[in-house]
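Asker: Listed next: structures, encoded as C-alpha cells.
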Structure I
Amino acid sequence: MTRPLRLVILGRQGSGKGTQCARLVAHYGTVHVSTGDMLRAAITEGTQLGERADAVMKAGNLVSDDIINGIVGERLGQDDILARGVLLDGFPRTPNQADRLEELIGVGGLDLAINLEVPVSVVKSRMVLRGRGDDTTEAIERRLALYVKETAPLLEWFAARGLLVEVDGLGSEEEVFGRLVSAIDARR
C-alpha cells in the first residue's frame, strides 16, 4: 500500500485553485486543508493556539508564523490526514513555514508542490468578472504584488528540493485537471 499523498498547491488568486482543489480531493481522497479553514477550526475548537490566533485577528493584525505553524502542526497530526493524506492550500506562505512543514512531515514526506501558473492579465480579468466587493482594481493589484513578493522565495525553496512542478492553468477545467493529475501521478 502506498503512503497517503501529501501535496502543496500554489497559485495566484483567480488561478482556479479552488476549483481544482475540489477536483483533486475527490480524485485522490485526500483532505483539503486551507490556512483559513485551519484558523477557523482552531478558534471554534478553542485550542490554545486558536485562542491566540483569535485575539491577534480581532486586534486587526496578521497571524504570526509561530501561530500558523502551531495550528498546522496540530491539524497535520489528526487521524483523517494521517490516513488519507493532505492537499495544503495557503500553507506554507513563507520559507520559514516551509521549513516547519518539512520538520512536521519529515524530509521527503512531501510529494509535490504544484504552482498553478496563470498569466497576471488572465487572473485580473477573472477576479474582476467574479464581482466580489473586495475585488477593486487597487485591491487586486495589491494582492497580486504581495503574492509575487511572498511566493518567489517559496517557489525557490520548493525548487531547491526538487519538489516544484509548474502546471499550466489555462484551458478548460478538464484540461487543467488532466495536467494536474499527470504531474501528480508522475511523482507517485
Structure II
Amino acid sequence: MGSMNYAKYSRTRKDFVFSFVFANPFEEIIELLQAMRALHIKPEHECFDLGHVGSLEPLLDMGLLEAPLHADFVMGVVGGAPASARNLAAMADNMPGPIGIVSHHWGVIGIGRDQWMMVAAALTLGGSIRVGLEDNFYLPSGEMARSNGELIAKARQMTEDAGRRPATVQEARELLGIRPRPNEAQAA
C-alpha cells in the first residue's frame, strides 16, 4: 500500500544482508486498482506500516475500492512495523471505519520467528491469520517446518485453542466480499 525501505539486517554481521527502497507510488497503486476493478479482482492490501493503513481511506473516497476491504498487516520486516501486539492493535484500530453495516476485514502476516506471537495477537484481537514458508520456516518450538501443511496445522491448533475456528471457504468468501465464481453460483 505504499513505498518503504525494505531490508534484512544481520546482527551477527552488524550489517544489512540486503537493503533497497520498494517504490510503490499512488499513481501505480491507482493504475493497479483500476485494472483489478475492470477484471473483477478483489485486492488484498498488504500494509507494512501504519502509514500504509492510512493510505486506504483516500482510495476508498476516490471510489477505487469496494467494501469490505481486506488488509493484511505484514509485521516484522525491517523498514516496516516491528512485530508486536501493540503495533498490530494500532494498525487494526486505524482501518477505515465501517461502510454502512459492512465492516472491513484484516489479518496478520508475521515474518520470521515472530510469526507465532503475531498469530496469537491476531486471534486475540479478532483478526485473521496467514502462515506459510514464504514468511517463516519455523514452528513455535524452534524446529524447522517440513512443509506449509505443518505450519498450517499449528495455526489451526492455535485458532481452536483460542476458542475460534477456521472459516469455511463460503464463510471466507462472504467475510472478504468475494463473489462466487460463475460455476460456483450454478452449483448453489
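Laboratory data are not the source of any read-out in this text; all were calculated from the coordinates shown. None of the values given here were measured: they were computed from a predicted structure. Cβ atoms are built from the backbone, for glycine too; each structure is taken alone.
Asker: 0.55 is what came out when FRET efficiency 1/(1 + (r/R0)^6) of positions 9 and 41 (r between Cβ atoms, R0 = 35 Å, to 0.05) was calculated for one structure; which of I, II is it?
Answerer: Working: I: 1.00; II: 0.55.
Only structure II yields this read-out.
Asker: Identify the structure, out of I, II, from whose coordinates distance in nm of label points 7 Å out along Cα→Cβ at positions 113 and 129 was calculated to give 1.8.
Answerer: Values: I: 3.0; II: 1.8.
Source structure: II.
Asker: A value of 15 was derived for relative contact order in percent (Cα under 8 Å, 6 or more apart); which structure in I, II was it taken from? Could you put the intermediate results ahead of the total?
Answerer: Numbers: I: 31; II: 15.
Attributed to the structure labelled II.
Asker: Using Rg and Dmax of the Cα atoms in Å, for residues 73-168 alone as the calculated read-out, with 13.6, 46 as its value, let me know the right label among I, II. Each step should come with its number before you reach the end.
Answerer: Numbers: I: 15.7, 43; II: 13.6, 46.
For Rg and Dmax of the Cα atoms in Å, for residues 73-168 alone, the value 13.6, 46 is produced by structure II.
Asker: Name the one structure among I, II that distance in nm of label points 7 Å out along Cα→Cβ at positions 81 and 145 of 3.3 was derived from. Don't skip to the answer; put the middle values down first.
Answerer: Working: I: 3.3; II: 2.1.
Working through the options, I get structure I.
Asker: In terms of Kirkwood radius over Cα pairs in Å, which of structures I, II is highest? Kindly include the intermediate steps, with their values, before the conclusion.
Answerer: On the way: I: 17.3; II: 17.9.
Comparing I, II by Kirkwood radius over Cα pairs in Å, the maximum is at II.
Asker: Another question, if that's okay. Where does the value -19000 come from, among I, II, when helix-only ellipticity at 222 nm (-39500 (n - 2.57) for each DSSP H run of 4 or more, over all residues; to 500) is the thing being computed? It would help to have the intermediate numbers written out before the result.
Answerer: Values: I: -19000; II: -11000.
It was calculated from structure I.
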